[in-house]
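Undergrad: Some structures to go through are shown next.
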Structure 1
Amino acid sequence: MALIKKRKCPECGGEMEAKLINLHYKRESVDLEVEVIGIPANVCTRCFYRIIQGKVAKYIDTLVDPIFESEKSSKEKPLPSPHVGIQFPFLDRDAYAEL
């Protein structure tokens, strides 16, 4: 589990707090959309700037990129492109945040 450190917002200097966020992925080359739910991140309480730990971002990319590649390489599409959801199990904020 990735730990999130308390820090100041690099954009506005506000307080950042650990939250679970959602990300929506869409690429121009395909009609496919991927929604990733429950990502631990630091979120500014003032401007809502988000920071995702590098290891977490890379892990999400390893899940999302092959989905887009598969859709892009499909020559015959008997159905329209789907909307794919990836949802991580809910964890209490204290389980992933350093206080």
Structure 2
Amino acid sequence: MNKLYYSIFVILILIILLLLRSIFFGENNYSNRNILLEESNELIKINDNLRKENEILEFEIKNAQDSTDHVENFARENLNLTFPEEEFISFKEEEKDE
């Protein structure tokens, strides 16, 4: 009976060692998990930025639908459109070296 217990014990130890090997050195080990967590955090930041940009665009669309002044302002600032009798003047900002 003692040999049976020792053999079962040795088999269980081998199984545990094989499982530990797969956890630390296998295909789905802890280092891959950490890499995936970092990628996930980066994607969460990108999604947050896109969500903020979408909110800004939604605000501009709603504002443009409700107001003709917004459409005129957008055309003047972003598309550089003017009335035929107007002159468009643009100022360039120079970067200061500090």
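Read-outs: derived from the displayed coordinates by stated rules, not from any lab. Keep in mind that what you see is a predicted model, and the values were worked out from it rather than measured. Cβ atoms are built from the backbone, for glycine too; each structure is taken alone.
Undergrad: Any idea which of 1, 2 comes out highest on mean count of other Cβ atoms within 10 Å over residues 14-21?
TA: 1
Undergrad: Suppose you compute distance in nm of label points 7 Å out along Cα→Cβ at positions 6 and 30 for every structure in 1, 2: which one lands on 3.4?
TA: 2
Undergrad: Thinking only about distance in nm of label points 7 Å out along Cα→Cβ at positions 22 and 78, which of 1, 2 has the largest value?
TA: The maximum falls on structure 2.
Undergrad: Thinking only about Rg/Rh (Cα atoms, Kirkwood Rh), which of 1, 2 has the largest value?
TA: Across 1, 2, Rg/Rh (Cα atoms, Kirkwood Rh) peaks for 2.
Undergrad: For distance in nm of label points 7 Å out along Cα→Cβ at positions 38 and 62, the calculated result is 1.9, so let me know which of 1, 2 that is.
TA: 1
Undergrad: Which of the displayed structures (1, 2) returns the greatest value of distance in nm of label points 7 Å out along Cα→Cβ at positions 54 and 70 on calculation? Present the calculation step by step, with values, prior to reporting the outcome.
TA: Details: 1: 2.9; 2: 1.9.
For this comparison of distance in nm of label points 7 Å out along Cα→Cβ at positions 54 and 70, the top structure is 1.
Undergrad: Further question: Of the structures labelled 1, 2, one was used to calculate helix-only ellipticity at 222 nm (-39500 (n - 2.57) for each DSSP H run of 4 or more, over all residues; to 500), giving -26000. Name it.
TA: Value -26000 for helix-only ellipticity at 222 nm (-39500 (n - 2.57) for each DSSP H run of 4 or more, over all residues; to 500) corresponds to 2 out of 1, 2.
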